[in-house]
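Input: structures, listed below.
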Structure P
Amino acid sequence: MKIKAGKTDKLINILLEEFGTASRTKVKKLISTSCIRLNGKIVKKSETIISEGDYLEYTKFKDEKGKMQAPYPILFEDEHLVAIHKPAGALMHGETGKNNESVLKAMNKYVKTNSWGKQQAIIIHRLDREVSGIVIMAKNENILAEMKDNWTNTEKLYYALVEGKPKTAEGTITSWIAKDFQQKVKSVPEGTPDAKYAITHYRTIEVMENYTLLEVKLETGRKNQIRLHFSEMGCPIVGDRRYGADATFERQIRLLAFSLTFKHPISQDLIKLKLPLPKFFTSITEGNEKYK
């Protein structure tokens, strides 16, 4: 059931009014057992302040029994979309992921189970296997089409830790890119068959002794685009051995899709999802890193 808050108040007070005869103890239990979502995100604190116009969704406690736990951290979910934090090393689709189960296969099982087979998980966009960050999926074909039609208006931001230092603190990298016979992308002359134009914007967040932390904004979403552009700049992403990074040690690629902002296809609300910068991200030690 979905509720639109008619006033600004504590979550517990709004729900007590909505449920009428329900006891305060029962409503608190609903909140603490993850039955309540605020604008798509689970909220577990009774004292959370709800603003007028916010959307609350709740599932009766008895309906929570038997629900499948999400295979990845959920950042947003409603009846139309689900967004997760994909870990590095997780394959988006195919049969060579962990236990031969890709992100799509695992999320499809989760969505189908919890909707009693009425919905499915459908990929809207992809992240490379080596890259971590926010991935959003549609729960039906109509929502997929709506999201695809407006995808160019979606803002996608990444953190990238690169080797060395770009010549300018901020800038834009452009090139035509295409796959070679090894399925590795490279920049090619305009007019090359199957080549696609790629645009990458960046700005410096912090300069370190041997590395630079960048915020990267994608204007186009070509395969391996960010990895290629910084490699060709002479500043490959730390750990990205495929595109020229220092191969002395095996390291997790320091590329994180940390922010995704889009207009909800049904409510038209602006949804902003964000991940914090992990502590390990700028910590480079001598030795191999295990993350798969």
Structure Q
Amino acid sequence: MAWFRKPKTRLQATDRRDLPGDVWEKCPSCGEIIYREKLKENWNVCPECGHHMRLPATGYIGLLLDDGSFREYDRALRSGDPLGFTDLKPYRERLAAAERKSAHGEAVITGEGTMDGIPVCLGVMDFSFIGGSMGSVVGEKLARAGLRALEKRAPLLIVCASGGARMMEGIFSLMQMAKTSAVLAQLAEEGIPYVAILTDPTTGGVTASYAMLGDVNLAEPGALIGFAGPRVIEQTIKQELPEGFQTSEFLLEHGMLDQIVDRRRMKPDIVQLLRHMLGLPAPDEFALPSPAA
């Protein structure tokens, strides 16, 4: 009787030494070693356990919008340094370094495109740019996106990923909470849909403003969503916090979210939602978006 070694169907942790560092990725949830190309094709969702790893801002544009339909706005806007802020390094140097790292000029990309042929205005936050922090330019770009949605009477979508307000701009950053909220109030008065999509992480002043003001608030599985950190909250209220209280699952259970949406189903689910909100007929069929480019 011949003996055969059963071929491995999954890459084991012991195989790491045999692979270049830029070929594989370890899932932080289940520990599975995944080929990066396979992970990319699955929109950075672990194919074994479904853990949602972070997706770049450009990835969400490709995920949500029809191919070739995106038109970016306000790309040239840049933050100033109104306070002349310096901590370990000057704020202007941090901005320059963040732009080199992210290849974007700010922590949000805004523009317009179509979703299954439906015109939409879109804002996608970029966590790689100073932690997706909300400075004056982030607020300005999102407010302009809202005003364009108002002018075009097109739904507005904002993909949130942020550590909160940008401390280097002080009160100028905090003012963006009111500015963006005022524009969203105008959309609500006109009956123009606004869908907020909360990803990991969504915290601070972003959570306290436009991230939670959607006509529908959606979130990805397992996303960290909150205002202050757990330690600050515990010290303030002098109580022990429940396990996982700042996850999207906990917030959905307690009525803070409308739905948790798997990233791989996000586009068809939002299209179905928009068609309902706009009074449009449902499509006969819907193709899932192709893998990330």
If Kirkwood radius over Cα pairs in Å, for residues 114-241 alone is computed to be 15.0, which of P, Q is the source?
Q
The highest value of FRET efficiency 1/(1 + (r/R0)^6) of positions 74 and 266 (r between Cβ atoms, R0 = 30 Å, to 0.05) among the shown structures P, Q is in P
Test item: helix-only ellipticity at 222 nm (-39500 (n - 2.57) for each DSSP H run of 4 or more, over all residues; to 500) calculated as -5000, pick one of P, Q
P
Assign the value 15.2, 50, calculated as Rg and Dmax of the Cα atoms in Å, for residues 194-273 alone, to the correct structure from P, Q.
P
Structures P, Q compared on distance in nm of label points 7 Å out along Cα→Cβ at positions 122 and 146: the greatest is Q
Structures P, Q compared on FRET efficiency 1/(1 + (r/R0)^6) of positions 26 and 82 (r between Cβ atoms, R0 = 25 Å, to 0.05): the greatest is P
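Just so you know, all these numbers are worked out from the coordinates, no wet-lab data involved. Quick caveat, the model's predicted, so the values are computed rather than measured. Cβ atoms are built from the backbone, for glycine too; each structure is taken alone.
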